[in-house]
Structure 1
Amino acid sequence: MKKLRGVKFLSENATYDEMNSPVGRLTIITSLKGLHAVLWENDRQNTRIEKIINNLSRSKNESTIVQTKLQLIEYFQGKRKIFDLPLVIDGTDFQIQVWNQLRNIPYAMTITYAEQAEKIGNRNKARSVGTANGLNPISIIIPCHRVIGSNGHLTGFGGGLEKKAFLLQLEKNKARKQHEKY
C-alpha cells in the first residue's frame with residue numbers, strides 16, 4: 001500500500017494515465033476498486049507524489065481510466081454535469097464527510113466554506129472544511145472548486161486559483177447556454 005495526498009492507502013494494483021485538458025495535464029489514478037485521484041500538474045512537483053506515480057503501472061486501457069477521461073472530456077465540452085464513476089473515497093471520517101457534501105453542490109453553483117461547514121453540522125468548522133477540501137484527491141469530479149470565500153472571492157485551490165476561476169466560468173457559461181436554449 002502506498003500513501004498519496006488525501007488517500008489513506010493506494011493498492012498495489014493501482015495504475016495511472018495522464019490526459020491533456022483545458023486546465024492542463026491531469027493525472028488519473030485508479031485501481032480495481034475505482035478512481036482514487038485526479039491530480040493537477042503542480043501535484044506532480046511534489047517529489048513524494050511523483051515518486052509514488054512513477055512506481056505505478058501506466059495504463060491507457062484500464063476501464064476506469066477510460067471512463068474518467070471520457071467523462072472529463074464531456075464535462076469540459078459542457079455535455080456532462082454529473083459524473084458517474086466508481087470513486088474510492090479514502091480519507092479520515094471528517095474528510096469523507098466533507099468530500100461527500102461537495103458532491104451535493106449543484107453544477108454552476110457555489111457555496112462558502114462556512115455554508116459547507118454548516119451543511120455538515122458545524123458552521124464554526126469552516127477552516128477545517130477548507131483544509132479537507134484542499135486534500136480532496138479527486139479534483140473536478142468531487143467539485144471542491146465550487147466552494148468560495150465568505151466575501152465571495154476565490155480562495156485556496158489545489159490546481160491554483162486561475163484553474164478554479166476557469167472551472168467556475170466554464171460551468172456558468174455552459175449553464176447559461178443551456179438555459180438560453182429553453
Structure 2
Amino acid sequence: MSSSPKRLSTPLEGTPAKAWDASAPIAAPLCLHQPHVLAEWVDYNGHMSESCFLLVFGDNSDAYFRFIGIDESYRDVDKQSFYTVQTHIHNIREVSEGEPLRLTLQVLDMDDKRMHIFHAMYHGTDGYLIATGEQMLVHVDMAHGRAAPMPDALHQRVAAVHRAHSALPRPAQAGQPLGIRRKTLT
C-alpha cells in the first residue's frame with residue numbers, strides 16, 4: 001500500500017484571510033509572524049539552516065497574503081496567486097533552536113502585476129537583526145499560466161500598504177548586488 005508523499009505546508013494553511021478594513025491603520029512595517037526556531041530547522045552546525053530562513057520568510061509572506069485578502073480560495077476558486085520570481089537573503093547572525101523570532105514585512109514597490117517586498121527577521125526578545133529577505137513577486141493567472149494584473153480590490157489593498165510603507169527608510173540590504181568586492185588599486 002503506497003501513501004501520498006507528504007507535502008510542505010505553511011502554519012497558516014487553511015486559515016481564511018481576514019476581511020479587509022479600509023479604515024484600519026496599517027502598521028509600517030507590518031509584523032504578522034512571530035515563530036520560534038523549530039528543532040527541524042536546526043542543522044549539523046547547531047543553528048538555523050540556510051534553507052529554513054527562506055521557509056520562514058515564505059511563512060511571513062503567507063501571513064501577509066492573508067492580511068491583504070489572499071487565501072486558498074483565491075488560488076483554488078479564482079485560480080490566481082502570487083509567485084516568487086526572485087529572492088535575495090542576507091544571513092547576518094545565527095539563531096538556535098527554541099529562540100523566538102519576530103518578522104516584519106515592508107512593501108518597497110508595486111505595480112499592477114508585481115510586488116517588491118522586504119522581510120526582516122529579528123530576535124524576538126533581544127531585538128537584534130538576524131536576517132533579511134528581499135523578494136519580487138508576480139501576480140499569476142493560474143488558469144492561463146501567465147502574469148496578470150491584480151484584481152482592482154486586491155490592487156487597492158496592496159497600494160494602501162505600499163503608501164503606508166513609503167515613508168519608511170529603504171533597508172540597507174535592499175537591492176544589494178551579489179559579488180566579491182575588490183579594492184581598486186590607485
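General observations
- Between structures 1, 2, the greatest calculated value of FRET efficiency 1/(1 + (r/R0)^6) of positions 50 and 82 (r between Cβ atoms, R0 = 25 Å, to 0.05) is seen in 2.
- Structure responsible for 24, with percent of Cα pairs over 30 Å apart calculated and labels 1, 2 on offer: 2
- Which of 1, 2 yields 1.7 [distance in nm of label points 7 Å out along Cα→Cβ at positions 34 and 146, calculated]: 1
- Between structures 1, 2, the greatest calculated value of distance in nm of label points 7 Å out along Cα→Cβ at positions 18 and 130 is seen in 1.
- Origin of the value -11500, where helix-only ellipticity at 222 nm (-39500 (n - 2.57) for each DSSP H run of 4 or more, over all residues; to 500) was derived from one of 1, 2: 1
Read the figures in this text as sums done on the coordinates, not as results from a lab. Keep in mind it's a predicted model, so treat the numbers as computed, not measured. Cβ atoms are built from the backbone, for glycine too; each structure is taken alone.
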